[in-house]
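Chemist: These are the structures in question, set out in turn.
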Structure P
Amino acid sequence: MKPNTFFGWLFFFVAVCPAFAQFTTTPTIPEANQPVTIYFNKAGTPALSTATTLYAHIGVTVNGTQWQNVKGSWANNTTQPQLTLVSGTTYSLTLTPDLYTYFGVSTSSSITQICIVVRNATGSAQSADTFINVGAFQATLASPAADSTTILNSGQSLSISASNTNGNATYNLLANGSSITTSTGASFSYTDSNITANKSYELQITQGATVYTRRFSVMINPGTISQALAAGKEDGINYDPTDTSKATLVLTAPGKDFVYVAGSFNNWSPDSGYAMRKDPSSGKFWLDLTGLTAGQNAYYQYWVVDTTPFTNSPTLVKTADPYSTLVVNSYDDPYIPAASYPNMPVFPGGQSRDVTVLKTGQAPYNWQVTNFTKPKKEDLVVYELLVRDFDA
């Protein structure tokens, strides 16, 4: 979670001392509905050898996503929990009355790991990221990877396999919200054949009251949809001056194979109708949006695909419109006070990365100076200003 400047040294230490356990717990196998005490031996982290006061950067893995519901913020000693010295180099931290309450997680969700880094008071030294399993029942999605998107050609198949650590469990595989197969056992294997449309999958693995949910998706390559872009359309959002239910999106993405537009208007599950067209002359991708409501925020992203990316580059990139006039962000927005931005648009749940906001039917800006003449571009001195550096 946090960058570790001592990773190389720690890697060597772990390699020569594989049996040393920095973190132990009581009970040995924590359960989400019980209190847990974590013990940390700082002898395993030489960088913390002189530190006498230790703090925990701590969160949980909720429904398969790590580092959720983190307590406080890094190096903030008033919001992050302090460990208690037990004796020698051993410290403890008790999470009570149970993990759900301590981290503020709904009991309808699954907590499967405690995520923890121990640091000194300034945050200049730290342990490695550590993930402590919660519950004897652990589940693993072997293929495809959890939260991944697999690119397929229409008609191809997807093989899905999973297992758990505690004997028989019930496996329920859903595609676009509907169950397509169920089975019971210690492992699960299924092939979804002849896939012709984008699918969002959810594999529910249940044992007793514990449910693990693993999500993944398939995106169909629509090929190049060659269609001319109307004259006068520019990169970004092009509002229709005569119809507030329409807007045209234009994106320049050279070298990319195809792009889908995902948004609130298609429940973030774009089908082939939201595959962007490609202008044969300019190479720009574009799509007409219809059915928009005037004066109402709509949210969207571009899902850009390169089927043959450079080494270590992603096949799929989810991004806001480069020409956005307003974006929402799940990391930054919670820190913007209502006094600074009343009625701020809310980041759509379940999404990641920046999201663009568009709104048709907006009132034209009332310019106070009507005879302004722009200077020549070559005469401009451009300074990029990050407002937060100046408004504190």
Structure Q
Amino acid sequence: MRPNEFGSLARTLAPILLACALGERDLAQESAAIFDAPLAQLPQDSAPFRKLLDLNSDGYLDAIGCRMQVSSSGTGSAGLIQFTAWLNDQQGRFTQAYTQSWWADVGVPWTLTGGRLSVGHLDGNGVPDFVWCADQGGTQVWRFTSFPPGSIGFSRTPISIGQLVVDVELGDFDGDGDDDLAVLTTSTLQILWTGGGITQTPIALPCCATSANLLVVETDGDALPDLFIGGSAGGRACSIEAGALSLGPNFNLSYAPSMWTNGDVDGDGDADIVAFHAGTTTGVYQVLRRTGPSTFALEAPKFGGPAEYLADIDADGDLDGVCCGGGGCSLSASEWPKLNFNSRYEICVNDGSGTFSDSYSFWNVGSTSLAGAVDVDLDGDTDLVGGRTVYYGRGGLAQPFPMLAQGTDQQSLVHD
């Protein structure tokens, strides 16, 4: 998030409305709601929303989150790592159903993000599972498989990779119906197959720096998912065929991207890739436009964005960009981070061709990353989930709405 957008303390603290924290007030969650503002669903002392998934098979998306405790030495290393699950009450409100903490692997640095998560299906029981790795440190991947249907919880299996892990993703790369684990390290890309065995290929810097991202995206025209590695200096596609990994050319970008995402941004039926750079005054992005079954063309940089996810925010049928993020909180040894810092949702509108507007923003709280831009209350429009808040969509959100009037945590001070 761009630091100069936050302004003075009074300006940052006033707009965010925490009007329904912990369900203490019965506020409407549908599009007809009069509260056109993000609403707090979690307490300050909580892990943030990080990923959305249906944990109880009721058709509504629930949520998981994680956070890192500062170690007892207070030197910037992680202590305990906490994972929390919240169930959706079928109106888009979330209630905690599970929480558990484990000690971090030796050498894992503390980060406000709490690490990286990917959701998928690993054990065939029909309930989503997930994997976790530390953000910018650690040599383990933690594999979490869900309890059987009817109970909420996870069994953890640490996996030693033996190299510094950068990112993890789940995808059914061999088409057998179970997701496999892709692990990006500072020197290799590995696939840990659910049926057993490991396939890997060397990856050279700078594409694979500690800030790199893995994207699950079809890149070779065979309809099965492949991978794309987006780094701080460039990116490259990786085709997965018959268990073998084949790297495409490296795309060198004009700006150092901080966010990579993928989707059909021009409506031609295939997935494009977009790299966003969050500038201090305006975002810059470059599109890797799909030009064939296995080819991409890198386009010139344009002003617009930034975005972390693609979703139809303005209800016009194409994919817009959305992200969120903010500052942080001060911590002492053995403390959990609190969700008491201000942050923003940011939206950039796609004109239908893959050209994105400058982003506009509105306040949320406690967010370093977007958990999802989906319809959590199934009322037909896109909702935004991040930090400790949910913004319940009210139809297409194509233009910025007025900032909320200053006030305290009272319903009477909510303004459309």
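Chemist: 25.5, 77 is what came out when Rg and Dmax of the Cα atoms in Å was calculated for one structure; which of P, Q is it?
Modeler: On the way: P: 25.5, 77; Q: 20.5, 61.
Going label by label, the one that fits is P.
Chemist: Hey, Rg and Dmax of the Cα atoms in Å, for residues 75-258 alone derived from one of P, Q reads 24.1, 75; which structure? Could the numbers behind the result be given before it?
Modeler: Details: P: 24.1, 75; Q: 17.0, 50.
Traced to structure P.
Chemist: Quick check: 2.6 is what I get for distance in nm of label points 7 Å out along Cα→Cβ at positions 339 and 363, calculated from one of P, Q. Which structure matches? Provide the component values of the computation, followed by the final result.
Modeler: Details: P: 2.6; Q: 1.7.
Derived from the structure labelled P.
Chemist: Tell me which of P, Q gives 10 when you compute relative contact order in percent (Cα under 8 Å, 6 or more apart). Walk me through the numbers on the way to the answer.
Modeler: On the way: P: 10; Q: 16.
This figure was derived from P.
Any read-out appearing in this document is the output of simple, stated calculations on the displayed coordinates, not a laboratory observation. Quick caveat: nothing in here was measured; it's all calculated off a predicted structure. Cβ atoms are built from the backbone, for glycine too; each structure is taken alone.
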